[in-house]
Structure 1
Amino acid sequence: MLFHPTILALYAGSLMVSFLVLYALPPTWQVWRRWDLNSGSEEQLTIERKTYLISTLLAYAFAFELLSLFLYIFTAEQLHTYFVGAMCAAGSLYVNAYGYPTLILRLINFLLVGLWLIVNYVDNRAPDYPLIRKKYLFFLLLAPLILLETALQAGYFLQLKADVITSCCGSLFSTDRTLIPDTPNFLPQFPARVIFYTVMGVTIGWGSYAYRQGRGAVLFSGLSALALLVSVMSIFSFISLYIYELPSHACPFCLLKPEYHYVGYVLYLSLLGGGLTGIGAGILSPFRNITGLAVIIPALQKKLILTALILFVMFAAVVTFQIVRSNLVLS
């Protein structure tokens, strides 16, 4: 099983990312402590040359980190045929104690890595690198999470045993149970629908205002985070039920199956992308008045807000289409 092509790809990619992170740590620490653009010393020139290399390597490594989240989910989905009781990725991830922690950490790292790439892009556009200390401090805090993710993922794949009997998604994700036994599943369906469309409507409405007026990005960032959280809860509470046309099945992984036209990939890509770009627009606001960024950041914020709006509208449209076409009727 360790020689499954996607497992090998994840192994190789995660090891490469971890190697680059470890390689970047010493010069990053040096940059954070000793960076002085006004100095013409040999040490400063050496640090500047290292900065170009570090930023380029981390940009490629973190781009793979973004894509590898979906490769990890795809791999878990492909592996379910090896385990008795598993019907989709839900069962594959439940085979040992590392599957779901790895997924949760990957989701967190997806957002953090994406935000670092946004800050790095802005900093590299300015001639004097005004955010260099901030972005490298961010990286120093992010690096342990990346390394932990690699370790957890290795534990998950190394402890996969084909003779293990695991749970199916029907027992893990139903309308009255979650991964934690005997715990009610998020929100009742009708309140969840009201909250979902209210939050999504307010987020899209305020985002449209922020895009036109060029202000309000911080509030839009908070609303984007809220929309991301509410949408995830809504997938469990009612969205998946309409797609499966079953009132008791709320698995978030069966949405990735061909019999449901792989709609899960569209939902998750648009939701995570919208959340990332929406949050990213807001985190740049404190730096708008920095010399060299006064023109760069407002223009980029508009692009990020527009991207978030398009993705959130896509997510809401797909959800609404699935509800309208479904034969399931919920009170």
Structure 2
Amino acid sequence: MKKVRTLKQWISGYEGVKAAVDELSLSFDFNKEGVTSDEELDQAYEKAKTLVEDLEMKNMLRNEEDSLGAVLKIVAGAGGTEAQDWAQMLMRMYLRWCERHDFKTEISNLIDGDDAGIKTVTFKVEGDYAYGHLKSENGVHRLVRVSPFNAQGKRMTSFTSVFVVPLVDDTIEIEIQQANLSWDTFRSSGAGGQNVNKVESGVRLHYRFTNPVTGQPDEIVIENTESRDQPKNKENALRLLKSQLYDLELEKRRQEVAKVEAGKKKIEWGSQIRSYVFDDRRVKDHRTDYQTSNVQAVMDGDIDAFIKAYLMQFGGE
């Protein structure tokens, strides 16, 4: 049924484009005869152009993993309270973007900052092609602004890292070696009633394995505190583990076929993929050179233009 639904989307997309192009051709002929106005012709052109671009963008999301949900992790960089506040602003931006696209989100781990903001947050994004869109956000995000936490009112620069991996579902087979798996339990902190603080419902997963990308011994540590039910938290932690292992396997495949994603070097720590300069009212992506002056709209979750520019430039590689 999933395959049928996917094929139907492509067929209806093609039929919509064909109808719009036929309508545009007719509008052009009628315009030459004076039957339709230039404004009506422009409207037909814009409609056809939009439908073609939408279909082109869909074609940029043809990798196996693109159709999956996503796990998004935000980690505040060096810079204390300012960086932690920036991490929280990014969390809000992505949650607002998810709301706009009717994606379901669920926070699995959140650590508050010392005075303000957050140190780190991990949340799941469930919905068709969530990973395909959000993979463009993987990297270091740079903020430049006059800090409200600086008594001298100085302009400060902060860095926060965003990690995005596919959220595996039941159709993806990932083998976990139980002998390499261990658990810790702890009391969850924060709001949630007496049960949360008295019962050790929080879980911490340790998984030791040989990294398929580097070939070296490695360890994945995942904390999950999203519910009061320890078995439920364990189940969610295992799903997050599978997502990370699946992402490593995808990376290994990319290396084996020598198709390193364009712009990969710019996704390493210490090299920002995007700058948000509040004073100059400018947000610029350094991989595509796309930029906008509407900073407030971006921080409210309007990042579709950045995602589209990235996918149209790099999505087909």
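Only the coordinates and a few stated rules stand behind these numbers; no lab work does. Predicted model only: the values in this text are computed from it and were never measured.
Using Rg and Dmax of the Cα atoms in Å, for residues 231-278 alone as the calculated read-out, with 15.8, 44 as its value, let me know the right label among 1, 2. Checking each candidate, the match is 2. Given a computed value of 22.8, 80 for Rg and Dmax of the Cα atoms in Å, which structure among 1, 2 does it belong to? Corresponding structure: 2. Out of 1, 2, choose the structure whose coordinates give helix-only ellipticity at 222 nm (-39500 (n - 2.57) for each DSSP H run of 4 or more, over all residues; to 500) equal to -24000 when calculated. Derived from the structure labelled 1.
With respect to Cα Rg over 2.2 N^0.38 Å, for residues 7-110 alone, the largest value across structures 1, 2 is given by 2.
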